[in-house]
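The following blocks contain the structures, represented as structure tokens.
Here, each number is a calculation from the coordinates, and none is a lab measurement. Keep in mind that what you see is a predicted model, and the values were worked out from it rather than measured. Cβ atoms are built from the backbone, for glycine too; each structure is taken alone.
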Structure 1
Amino acid sequence: MRPAILTLTTDFGSEGLYVAAVKGVVLGLAYHTQLVDVTHAISPQNILEGAFILSGLIDVFPKGTVHLAVVDPGVGTDRRLIVASVADHWFVLPDNGLLSAVARDRPPTGIWEITNPAFRRVPVSATFHGRDILAPAAAHLLLGGEPSELGPVRTKFVTLRNFQAVENATGFVGEVILRDSFGNLITNIEAKRLGDLPPEDWTIEVAGARIEGIGRTYADESAGTLVALPGSTGWLEISIVNGDAGRHLTAGPGTTVWISKKQASK
């Protein structure tokens, strides 16, 4: 049997037993699973950051992959836990906005709420549903089980509005949604939305700084230059060549970004 693939994305951090506990439950039920740690360094309780990370997985993992995500500040409350089928991938996660970016351009083909007590550990901890409910549900899918066995079909899920920049007559008003490990500021402005206007005809303003034109690579400018360019995940990002744009601009998630056509700029 070819190993099934499970990715793990959490805010658990690299220390302690939490990540190992989730893996132990999965392997105890589906021992053939190939585990891939995406990251466990999501900022604590940062659903927006987790949602962004998940959005980059579909295009690089094979169909049938199960993605287990646990960024769950509402653990133990009445928020739902769900399984969603998106582009022939499975997502097992709290229904708190984590699915927002994944489902932005790819509507789920099915959503099921995880309610069946047969697919959970006993007893269930009120503070660790990732281990006691989500991990068994993921193992069920890894073994080829039907999602309908986990619980009833749902048609709606919680979405975050942060992944949609506002378009206006001059361009777009967006925001930074992630500061990555290099200090690059990744925005919610999709490069594909900029159309056919030449890259040099755009002006970007962020945190009091102004950038003329959109670049292609980091190395096109000299060290220390503030640049804007399409990142590898398709979102416009603000960077400093060989530097940390977030630190330089004192900016991060939530910082407003304006991008406008030069002929329309004041």
Structure 2
Amino acid sequence: MELILVVAASLAAGFIDAIVGGGGLVLVPALFSAYPQALPATLFGTNKGAAVWGTALAAWRYARRVELRWRSLLPAIAAALVGSALGAWGATLMDARVWRLALPLILLLLLVYTLAKKDLGREHRPQHEGRSEIWRAALIGGGIGLYDGFFGPGTGSFFVFLFVRVLGYDFLHASASAKLLNTATNASALTLFAATGHIWWGVAACMAVANMAGSWMGSHLALARGAGFVRGVFLVVVGGLILKTGWDAALIWNAITA
């Protein structure tokens, strides 16, 4: 029964994640609900063991259909790999409760800004060229990669928002670019979890198949419907993230002040 639950959640997560990121909002809670006695690191590792395949599939599908700015994205991918590794290392040394308390507020500001700017991300108008775009993309990759390795929730949504706001991409091109970087950060974290034995490979394999199926459907829908559709899904996912992380932050705050 537990395996059926997490496989179904993996299918839904792959669908959401392929469009705009945020699949962890579905899959991670499902894993914790299905296997409450498991070590958190094992559940996180098993999640990455499934999610990386769906993200990679979505990245491949987008790359075939959407014109990507590889000159800027390749350095950003390298920076994301380094950032994710440093973040994972930092997570072994520092308390993540500060992030858990601040994240709902950060996401709320992101949501309000996107709603206020009604034309944000509807048209693809890159604002930078050459080295100017390269170093901005690398900063986005390294910074969000660091966050993903250290904490993680909302990584794909942060990538999408920053590609839209900083680089001037529309939501479809931003989501396509985000999938490449998110694949890199997932692979980096997966390597760490695998090296420390924190993956249930059998469960991860079953979830990976479902995640790829969901990813195929989600990326197909995003490519067919375009930037406006992706923007709408982005707003819904960020709203869900605010509710989930806000609840988590409230529980932590109550524990601190009790």
Structure 3
Amino acid sequence: MIATLLTAALVSSSTCAPVPGAEALWNDDTRYVVVGEMHGTTETPAAFAALVCAARAQGPVTVALEFSESMQPTLDAFMAADSDEAARSLLAAYPHGPFVHHDGRGSMAMLDLLLRLRAMQRETPSLKVIAFAPDSPRVAGFSQSYYELDMGHRLASAARRTPDSRMMILVGNIHAQKRMIESRKLTPAVVHLPSSEVISLYVVQQGGTTWSCGRDTCGANPLPEAYDAQTRGVVLQPYGGGAFDGVLALGPTTASEPAKP
């Protein structure tokens, strides 16, 4: 159970871990900062937490996580709980979603991110955390592009509810692309947001491992070294043929196991 997996150590958010190049993200015209990840690593949620921490110094922040929208009441209760122990117990009791189905979004690293966000919210009460993955039913004859449209709509609606906030979004890298994926005839979620208001970053693969599930088993699986292994931080330079505005380079990654086995 989640409640017994982590110690009750306090999560300190007073000092933001530096992310090289992050200062380039805080443009006044940028409403959405999107981090497109491969689920299941230790490093990406930690780096995202550091970016959220730094974003608070620029103004109000809304954090959007790729959890099902039906999880929002549990997420709200988690954030409002009197203690980290109580918060973990609430999440452990939730019967659905990524902390049951091990796709990397319910990892120990994601639980650490949520605990870090709890600590930040206590320092910065204006910080909001939302779940934005649609619960839309899949309908025969309607492709995943309709799901992506719903996802984009939820992000835009959240932005309108907090018009003075910058949105910090952590999502799978397919949803984060700013161009249609022709090979799949797929229009990603971020395409539906105003491009000039979005900075979308691809978490590049620099070797290491990620936790993922195949057809038969789940476990740590290797990632290729597809980007200069020495680069670190935010690099704002178009990537993937313009699908992303830049990259987030974190070095070789380590797989993060499920928080709820």
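One of 1, 2, 3 was used to compute helix-only ellipticity at 222 nm (-39500 (n - 2.57) for each DSSP H run of 4 or more, over all residues; to 500), and the result was -28500. Which label is that? Derived from 2, not from the others. Consider the structures 1, 2, 3: one of them gives 30 for relative contact order in percent (Cα under 8 Å, 6 or more apart) as calculated from the coordinates. Say which. So the calculation was done on 3. When distance in nm of label points 7 Å out along Cα→Cβ at positions 38 and 70 is computed for each of 1, 2, 3, the one that comes out at 3.7 is 2.
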